[in-house]
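Some structures to go through are shown next.
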Structure I
Amino acid sequence: MIYPQPPWRLQGYALQTLQLLDVDLVRPLIPSEFEIISVWPGKTVGGVYLSSYEGGSVLEYHELIIAAGIVRYANKVGGWISHIYVDNANSVTGGREIWQLPKELAEFTWHKGGERGSGSKNYVSVRQGEQTLCQLSYEQPRFGWQLPLSGQVLSTMSPSITLFKGEFNSKVGIVSSQWQVPVESPFASLGLERPWLTFYLDSLHLVAGVPEVVGYREG
């Protein structure tokens, strides 16, 4: 497989949820070397990120990311991605080999129904073979704010532990959404169907930065 070297520059649009997740539920998905950061007794922050990277991106593909919490390792703090799916084989290989992310292939159906009030819903469905991973319907936001955003991610799929930064610039609006996660979905146990907030990221420009090795797993 051929994939671009980092950083990857991607553009398109996305949806991002934020919600409180039970630390006891996410602990089995996070290696023991990482401390889970609680923002409320027994709760960490996680969410779902669904994106469409289009023309002008180093690779064009759709992506589903499940963020299972915020973690700390060796005084470094970042989000922890427990599940990640794309529909581009080069993105799978690059994600695994560059950023140590557990990318898998999936199929995305993304329907944009039109502007708010048009009567036609926007929806996304993500499947892996015969299994539905999740479904989402949402409305376009009434308005948004152009914002620069950034965040760090800690990851590992080998003895090494890496940290990388994502930098975003996007028009951000709050939307109403309805999520469905079938009980057979690999991340159904996290309780992601009732997000606290859902954001629509329009005119999105994302830079996935060069990772750095910050440590090694025990054993």
Structure II
Amino acid sequence: MFLLVMTSSLLEAQNKRQILNLPNYDRQIVHFGFILGVNTFNFTAKPVEDIRLLDSLMSITPQRASGFSLGIVSNLHLGDNLDLRFLPTLSFGERSLVYQIKNIAADSIYERTKPVESTLLEFPIVLKFKSQRHGNYRAYVLGGFKPTIDLASQDKVDSMGEKLLKLKRNDYNYEIGMGFDFYSQYFKFSPEIKLAFGLRDLMIDEGNIYTAGVDRLTSRAIYISFTFE
């Protein structure tokens, strides 16, 4: 809702003003900028083929949480409607798996939440397909590939008897998104939304109830970003 209101206001203001801001900006071979944004991290959890074979584990539900992201823009001009972008980003967030476990002795069911904090060092390489410029704005879509390193991963931590939910440190994602470029007098401002889908199974099998019921665990995320270039 915020993006829609802001976009409408900028479009209305620019329609009233005929001055073309930064007319040669997109013709630069290379330019730079920075990213501020928020994110929502989540999992896609595929249970084992028949979770009922695990006597006490009833269900596994991913739970999302929000965080924030900071990044740098490096943009290479490939054509009037195409850019290649490298966007190293540091993202902070959290996600959880909620387990429903049956207490056989008491004949009751209880929930246990296993949160996973993540500090992701991300290296997206994306292609940005831009529409023709109309006045001081243009729309675009983008897509690309993103390796990530989880600096907060506990993959090598000795649990000392505690049943941790450990994830692999490295992941690989593909990204798709869309946004708008708005040209002001001094800089270009771009709100955008992106979806990221993990390709690697992140679960480390620790041989306990929290990992035995998961056949495959992959990451997914939503990013709302504000780019200044």
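None of the figures in this text is laboratory data; all of them are computed from the coordinates on show. These numbers come from a predicted model, not from an experiment. Cβ atoms are built from the backbone, for glycine too; each structure is taken alone.
Some points to look at:
- Computed over structures I, II, distance in nm of label points 7 Å out along Cα→Cβ at positions 80 and 112 reaches its largest value in II.
- Structure (I, II) behind the derived value 21.9, 76 of Rg and Dmax of the Cα atoms in Å: II
- Structure responsible for 16.5, 46, with Rg and Dmax of the Cα atoms in Å, for residues 136-191 alone calculated and labels I, II on offer: I
- Computing FRET efficiency 1/(1 + (r/R0)^6) of positions 32 and 128 (r between Cβ atoms, R0 = 25 Å, to 0.05) across structures I, II gives 0.35 for structure I.
- Identity of the structure behind 1.2 (criterion: distance in nm of label points 7 Å out along Cα→Cβ at positions 72 and 152, calculated), options I, II: I
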